[in-house]
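**Student:** Several structures are given next for inspection.
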Structure I
Amino acid sequence: MSQAEINRVLVCGATGYVGGRLVPKLLEEGLEVRCLVRSPEKIRAFSWAGHPQLEVIEGNLDNSEIVHRAAQDTDAVYYLVHSMISAGEDYAKRDRELANAFLTGMRGTNCRRIIYLGGLGELGPDLSRHLHSRREVAEILCNSEFDTTVFRAAMIIGSGSASFEILRYLVERLPIMITPKWVKMETQPIAIRDVLRYLVECLKVPETADRVIDIGGTDVFTYQQLMQVMAKSLGLTKRIILPIPVLTPKLSSAWISLVTPVNASIARPLAEGLRNRTVCRDDTAQRLMPGPLLGVKEAIDAALGKWRMDDVETRWSTAGAMPGDPEWSGGKVFLDQRRRNVNASARQTFTALSQIGGKYGYWGADWLWWLRGLMDKAIGGPGLRRGRRHPKKLSYGEAVDFWRVNGYKNGEWLRLTAEMKLPGVAELEFQVEAVDDTHSCITQTARFRPSGLLGLAYWYAVLPLHFFVFPKMINGIVRDAEKPTD
């Protein structure tokens, strides 16, 4: 199938790390792009959301009827789906189920082309669970009646990717590292911009259909060498790295979770995958789709440049299913609600509260928030170090420390749902109302629905801290909003 015959494509996983960057590239090619997403609200955060050639369909991949409707009248489908972030320990099973349901929905449509992004790794029996899961999905798709292109990539270097964040945080925070022996394993990283180029160009090259294609950058390094390149790009001294054979993937993932924003449930499969050599088997990608590739140093510098300018288009933490709106009726709900008048416009007030979390903090008592984040990390939660994508801008579906933006209307309303480990469901909500052009009112509401006796015990244990934390928060927002601006 030539490029001239490809006019409309379907992207499954458009709000994920790769998908969120691929869609605008496809639109730039003049293609009509249809996105099948669970949460259409997430799409609105992207600059390309209002593009006239973009269509958004709401639905889950395990609903074959919706998949069928979304794939109808398309010429190619990008399958950029992986359940590691959202499905916990059962992610491999969930990935198999989704791939099979997806193929069921595809049958009977006129679309014949599937493009899948999987993971590099040796073909032996010692493959990690994470890479084995990627391999299983690739085999399910390749064994179907559709022309499937499988791209296999190692570490993707780009601002906001999970692998890049782990590497940056480890190097930045640990001048001396005691590491597992896998730091001497070879890998061939690839820049996110090169991944996107291959994903787009394969539509123009019929020879890429029905192929498994390894993609990588120009350099093959050990993870130890990668850490030293990262240190140099960050302007740090050379790291002291001491590999020892007794560190298991479980211990390694616990350490990664403690030091970086990536929690243990995600860190462990990634750490297990590092024991496998991830190097391209041949040069098929460059032979079929020739073009410049970034080396490791160039890719790291480009990603750090985006990070320093707060220009991170997509981030690993935004992917995954959104928590549903809690049904607050039918159970005991504890409230802490505070209201303040503000000598500032509604826009200024909302701008002030939009700084919440990340490097800015919570307007006082930050040591208490830090302690709560540390406790959360210790029991496998995301903790505070997950941070946020941009220091001032928020959008639906974004992660903010151990919160998730589960409700957002710019200038008026922000709702954060807690993703920390809790014996219940917690929310923090802000509503801003305009009084006139120069005055507004802000309402701050904390809700908690306990789960069983443990939830009740938790609420009453932290209740004394609320009288200290929540007044500081709303007063800090008012203070920031009322500050004179240039």
Structure II
Amino acid sequence: MPKEKTSIDYVMEKASGPHFSGLRSPTATATSTAFSDANAPRQPFVIGVSGGTASGKTTVCDMIIQQLHDHRVVLVNQDSFYRGLTTEELKRVHEYNFDHPDAFDTEQLLDCIEKLKDGQSVQVPIYDFKRHQRSSNSFRQVNASDVIILEGILVFHDQCVRNLMNMKIFVDTDADVRLARRIRRDTVERGRDVSSVLEQYAKFVKPAFDGFVLPSKKYADVIIPRGGENHVAIDLIVQHLRTKLGQHDLCKIYPNAYVIQSTFQIRGMHTLIRDQEISKHDFVFYSDRLIRLVVEHGLGHLPFTEKQVITPTASVYTGVDFCKKLCGVSIVRSGESMENALRACCKGIKIGKILIHRDGDNGKHLIYEKLPKDISERHVLLLDPVLATGNSANHAIELLIQKGVPESHIIFLNLISAPEGIHCVCKRFPSLKIVTSEIDVALNGEFRVIPGMGEFGDRYFGTDD
């Protein structure tokens, strides 16, 4: 029998598992075969969170998700997989044991987690605790993610479910506290009276805890006493997960590729501009906000010099002085959508133009270029909101280098990038920097970014149908 653990930190190394952050392609494409096994999709990191009824499991999960502040985390509740009661069982519902392993559809739960681990989206059932039935016409859509949190009283009971987990957390809370929470929850949220809650607790909940839940505690890698009140334990878990999330896999392969840190605000703006039903006004507004963030991040990669100034309090402030020799170059025409954000950040900046005719996917026909005469002496911010195959970008970069711009003086800014484009540009120009706000899944057979956001220039300038 394994020795029971009582502290959180000395067992963290057991939860290491495979590193998982990065792209995941649900649909194979012709272009995706260009990647080696090093770029292959990696398994997400699955965390199991168990504990007695009303121990604070959901609170712990919510705190972890909020502190991570990362959209690459999804939560799946075991409660969603309760079996719907039959007519006969409904007649004797007060005699039904909802805390027994047989009350759950474990096979469907396993299928759900396995699909998420394979990079597939799933439809999780919605269970009505008042009717004791699943909703027949609605589901909760859960998309594949880098971290999957599976929460429930019996998620450690079944060995097949445990085997899917990279980290197992047991929330350990005093029995009296759990009972008080259970009474409050079931009376307020599930429409039950106090006497029926107490009867169910004595007849089913406590025996099930002693017989199934408590024995599964020995499988835990991490034990959190006091649940959501234990901020130290949750902070340690969050720090560990931040390390596991790390960077996108392509950013580890290509150190010259940078993805701005994701927040719920950024994810929300991406959700809006990718929605085909959004109005043109809102598309432009939220695109401009995202572009401004990308530009600001890109400017942070420019060289600087130390500078001291005297403040209004006659004190000395030691800061930095911006790079003076700078210009923007937009790839016409969608790149022009990024010019206003650049002008807003850099007063009086010169902006050049490059027009490339895209013939299929090769994009190698230069039509027009107008660049500052002294561009070879400047750092260049190359602007194009979507990096797809990377062929047009490569042609623009080659032109800048022919004009005398050092490769290391070019920063390529875009909103979204396909992995194929990152691979194409970074491999060819290792000294150049790419800054993007999201790396999407892949290109499809028509060389469109998936999930993407359509023809950006048409949507931004209102020239789409």
Structure III
Amino acid sequence: MDAKMPAKSNNSVNDQSSAQQDSTPVLNPNKVPFIIGVAGGTASGKTTVCNVIISRLHDRRVALINQDSFYHSLSDEQSANAQDYNFDHPDSFNTELLLSCVETLKKGQPANIPAYDYKIHKNNGPGRMVNPSDVIILEGILVLHDSRVRDLMSMKIFVDSDSDVRLGRRIKRDTVERGRNIQYVLDQYAKHVKPSFEEFVLPSKKHADIIIPRGSDNDVAIDLIVQHIRTKLGQHDLCKIYQNLFVIPSTFQIRGMHTLIRDVKTRKHDFVFYADRLIRLVVEHGLGHLPFTEKQIITPTESIYTGVVFCKRLCGVSVIRSGESMENALRACCKGIKIGKVLIQREGNGRQLIYEKLPKDIASRQVLLLDPVLASGESAVEAISLLLNKGVSESNIIFLNLIAAPEGIHAVCRLYPRLKIVTSEIDSGLNEYSRVIPGMGEFGDRYFGTGANYDSTSFFTKK
């Protein structure tokens, strides 16, 4: 196959996305991009699907990289007989260079993408600089063929179009855009394109996470893909490591409440009001992880409604003292719920259980463990260990926090992979005093208006 893809696939979309990238600062090198592979036969609609995804992710930085940019340059002799060269064979691509460019982008550094000239079948010019982005799309007929390329991908897509439709599109493209006659196109299709599709492209379909029938005409599939990408981009990186960690999807309302309760100048009345709002959201989100059973009911209109009934055997356990601030929200959501208490204090370099009062039948219940701040995780591990010793199943524990530090998440999730953690925000880390940064201070003192560092006539300050 000769210049298989028209120049527009390497210029129009790429230049559209790179125009804004080239003037944008390099992203945080620690942020891992979401890499999407889009494969499919010739003229299947891959580029159009990529364009639609890019347009719907307009609030994210997206880099589109075409596999065609990585064709090996042909010698003068090969170029003169390009009709005999198979551009659809895996060996026609410089896969090593492709891997190198993507790895460079993953490290947070700009990469130089070759400028392949389809007319002379060689790299022509200095190439195109692509900056690191939130999303990297690799598009090409064989991007799912090589396992090394597949392993880089967060999502693998195969655009599946009818062979007659693809051939019709190819004939129209090559005759109109390239001035070739129909016989030339048909001969090339029969000699190289169709055999390579059946030998290399079609088998790679089995590696796809998502198959899009009808290509860019399948709006439903593309909508679902974009929604999934947005969800993944919104997740904290730790959520990708630990499947038992859940962060409430951020909204301006949630960010606004966090701004207020984190502000050192916020007075107690406002702190409690907005902390209660956030706690209620965390509790309700946590309840959504409880097991349920389906139930059919009759509505007042004598219609049948199929709904769900949540587990009724549950209880709360608050870590004294700040955990008690979450009890009212839990009682408001679960009428008559039993709530136990544990008191854990620092003892040397560790934590020690001082007091516990738990329901006698706690081993048979789903347990919601309450503590607004997950810092180092030492107190949490002590509380969870107590619950396990009481016979509570690890998978029956849901740990609810307002904020969590990565150190605490690592400590808890590594020890208890079947327990669930639900939080509203993950902070940067801990300082030298094991305090969460940026954090919100001593939560219990601010909420209950106690402690030596609290001035009831003004606001909470650190001394």
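Just so you know, all these numbers are worked out from the coordinates, no wet-lab data involved. Remember, it's a predicted structure, so these values are computed and weren't measured experimentally. Cβ atoms are built from the backbone, for glycine too; each structure is taken alone.
**Student:** Thinking of I, II, III, which structure, once mean count of other Cβ atoms within 10 Å over residues 278-285 is computed, gives back 16.9?
**Tutor:** I
**Student:** When distance in nm of label points 7 Å out along Cα→Cβ at positions 166 and 382 is calculated for each of the structures I, II, III, which structure yields the highest value?
**Tutor:** III
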